Structure 1
Amino acid sequence: MNATVHQAFVAALEGRNERVVQLAHPQVTFLAQNLAGKPALVAKIELPADLVVPDGRGFAVTTQRSGADSFVRIASSETGVTLLFLKLVDYVMERTAEAQDARDAASLLVAAVDEFKRFTQRRSGRLGEDEIRGLAAELLLLLDLQGGDAARTWEVFNSWGGPFGALHDFEFVEGNAIEVKSTHRPPSEIRISVPAQIQPIPDGLDLVVLPLEKVGPGIEGDVGFIELVEEVDAIATSRGGDVLDLWNSAIEALGLDLADQYYEQWRFARGEWLRFKVVEGFPFVDQTDLPKGIVKISYSLRLDALSAFAAKFEELEVLA
């Protein structure tokens with residue numbers, strides 16, 4: 001969560017009805033608005049007739065015109081500034097920052113809201129193996145970052161955006177980020193579902209990869225999925241407050257039913273963390289270079305092609 005964005009919404013809500021506070025953004029005029037005690041994100045942007053922004057859990061979207069200007073308003077359904085709404089705002093602003101022009105910004109705004117909606121309103125049901133492996137890697141990193149230090153609990157939980165559709169799995173207030181991937185043992189390749197996940201960013205991006213291999217029934221594994229979730233739950237419950245609210249929102253967004261015995265079968269033998277610095281020269285697909293008509297791609301990336309970008313996991317700046 002961006003602390004400056006949070007402060008802007010708090011300031012808007014402390015003022016009169018419809019008070020606005022402008023948010024810094026490189027491409028779009030965004031405003032934090034007080035809408036009868038409920039926070040709203042207002043974007044000065046015109047949507048083409050063929051673009052419709054969907055409502056989602058906890059928010060509603062409207063469009064309006066004032067003189068020559070057009071606006072899109074994303075309003076929370078709850079009073080006060082909720083963590084889930086701030087995650088939505090962060091995601092919309094992050095995605096639209098990639099825009100090349102006004103129409104591109106409009107398209108990215110619609111896509112961002114739709115993607116966030118899908119992440120937070122997924123139907124209840126069992127997670128598949130790839131989802132379980134990915135979540136296990138994210139939770140193991142969360143525990144490593146927290147490191148048993150209660151003073152770091154909020155910072156670490158607040159940085160975790162994976163369940164909420166954030167571009168990167170961990171995004172820190174300083175601007176740096178970590179993308180987490182799991183792979184089989186021995187590690188050979190990873191799957192990139194969103195190319196922008198591994199593009200260099202100004203404040204630094206790390207790609208960390210954890211080899212995980214499912215072990216069969218009756219064989220003791222290094223990592224039990226249920227035990228891992230329970231360990232993180234215990235930390236959140238002990239801290240309470242915003243941390244517990246955020247954790248519960250994450251569980252709900254994931255559609256994870258911990259009472260389902262299905263998850264008891266998932267135990268993994270784990271390898272050592274691999275870390276790569278995503279800097280200039282790192283191989284990625286630039287979506288701006290794709291032919292018109294191609295709107296979504298995914299691909300696999302061989303880890304042996306990343307040796308020039310390898311770094312020590314223990315030297316992650318956020319672990320210092």
Structure 2
Amino acid sequence: MKVLVTGADGMLGSYLVRELLARRHAVRAFVQPGSASPTLDGLPLERVAGDLRADRDVDGAVAGCDAVCHCAAVIDLNAAPALIREVNLEGTRRLVRAARTNRVRRFVFVSSASAFQFGTPDDPAETCGDFPEVYRGVAYAESKRAATDLVRAAVREHGLNAVVVAPTFMIGGFNCRPGSSDLLRAFAAGRLRVSSPGGRNFVFAGDAAVATANALQQGEIGEAYLLAGENLTYTQFLTLAAVPARRRPPLFTLPGALVLAAGTVCTWSEKITGRKLKLNAQLARLSLSFPCYRATRAIRDLDLPQTPIRAAIEESLAGLRAYGLLPGEKP
């Protein structure tokens with residue numbers, strides 16, 4: 001099977017293309033024009049440079065492929081909402097249209113768990129339900145939910161053979177770019193001595209790649225599957241990371257009110273200076289939440305592995321060191 005993988009040089013995409021090649025699929029990697037894509041170097045695949053905002057690029061990438069795994073997205077929460085929507089939603093619309101035109105046999109869309117209502121540590125969400133109110137106004141989450149609805153509508157209305165997978169917070173190697181490894185990078189570099197009171201569900205990106213590859217042949221058409229791992233507070237996560245990161249565990253957990261106040265100050269600073277900061281009011285608010293999920297259905301239908309997050313942390317830190325992204329360490 002010839003498989004188009006968008007975002008092939010991202011963390012998930014880099015694991016996914018390797019998984020597909022190991023299964024003897026032919027892989028066409030769709031990457032941004034001018035992208036160095038070091039995580040793809042030396043792999044026996046076809047690289048195609050293109051822009052999800054350009055019809056011609058998308059049509060050309062899909063032509064001749066049997067299946068599509070759509071991983072690409074703008075994940076920067078500070079990116080312009082118009083850019084996020086144009087890439088994440090309209091880019092998906094272009095791919096769906098091209099997939100229908102070329103009659104691809106399977107379309108796997110990588111959504112995000114943030115597009116679905118979460119649960120609590122005692123009662124994690126197991127299904128892809130309503131949109132969570134805490135993410136209302138967050139362009140990334142809203143774009144992922146809208147794109148998910150678009151794909152599922154194409155299944156109902158046009159017979160698209162598609163499955164949706166929704167990873168939680170992914171941890172792993174192939175992390176040479178800003179993304180979900182930023183938290184670990186800051187901690188390992190000694191820039192993060194305390195933690196926020198919230199938490200996340202963390203999943204190994206390699207496990208998410210296995211389930212995504214399995215979705216080419218497994219899973220119910222039109223269904224959305226949560227690709228989840230372990231529900232951990234940020235304090236628990238950073239404590240797990242302390243030994244492999246060669247750092248002490250967080251000194252303490254910040255009070256929520258202090259986090260919100262700092263976010264408000266940063267937002268005012270952004271408005272005055274025009275400079276984007278790592279923290280703002282929206283990100284501070286999100287950092288207090290603890291969205292919990294359970295991957296019961298993905299384990300059953302997509303054979304999602306459950307690698308311990310400690311192992312994922314170790315692989316992520318190894319990747320950061322290999323790319324020379326930690327102070328004093330060169331590749």
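Quick notes on this one:
- Comparison of 1, 2 by distance in nm of label points 7 Å out along Cα→Cβ at positions 81 and 281 - largest value held by: 1
- Structure with the greatest value (metric distance in nm of label points 7 Å out along Cα→Cβ at positions 49 and 273, set 1, 2): 1
- Of the structures 1, 2, the one that -10000 was derived from, the read-out being helix-only ellipticity at 222 nm (-39500 (n - 2.57) for each DSSP H run of 4 or more, over all residues; to 500): 1
- Which of 1, 2 leads on distance in nm of label points 7 Å out along Cα→Cβ at positions 105 and 305, largest value: 1
- If FRET efficiency 1/(1 + (r/R0)^6) of positions 41 and 97 (r between Cβ atoms, R0 = 25 Å, to 0.05) is computed and equals 0.20, the structure in 1, 2: 2
- Value 137, calculated as volume of the Cα convex hull per residue in Å³, for residues 225-288 alone, assigned to which of 1, 2: 2
- Test item: relative contact order in percent (Cα under 8 Å, 6 or more apart) calculated as 18, pick one of 1, 2: 2
- Parent structure of the calculated result 31, 22, 20, given that semi-axes √(5λ) of the Cα gyration tensor in Å is the read-out and 1, 2 the choices: 2
- Structure (1, 2) behind the derived value 138 of volume of the Cα convex hull per residue in Å³, for residues 185-232 alone: 1
The numbers here are math on the coordinates, done by the rules we state, and not lab data. As the structure is a computational prediction, the values presented were derived from the model and not from experiment. Cβ atoms are built from the backbone, for glycine too; each structure is taken alone.
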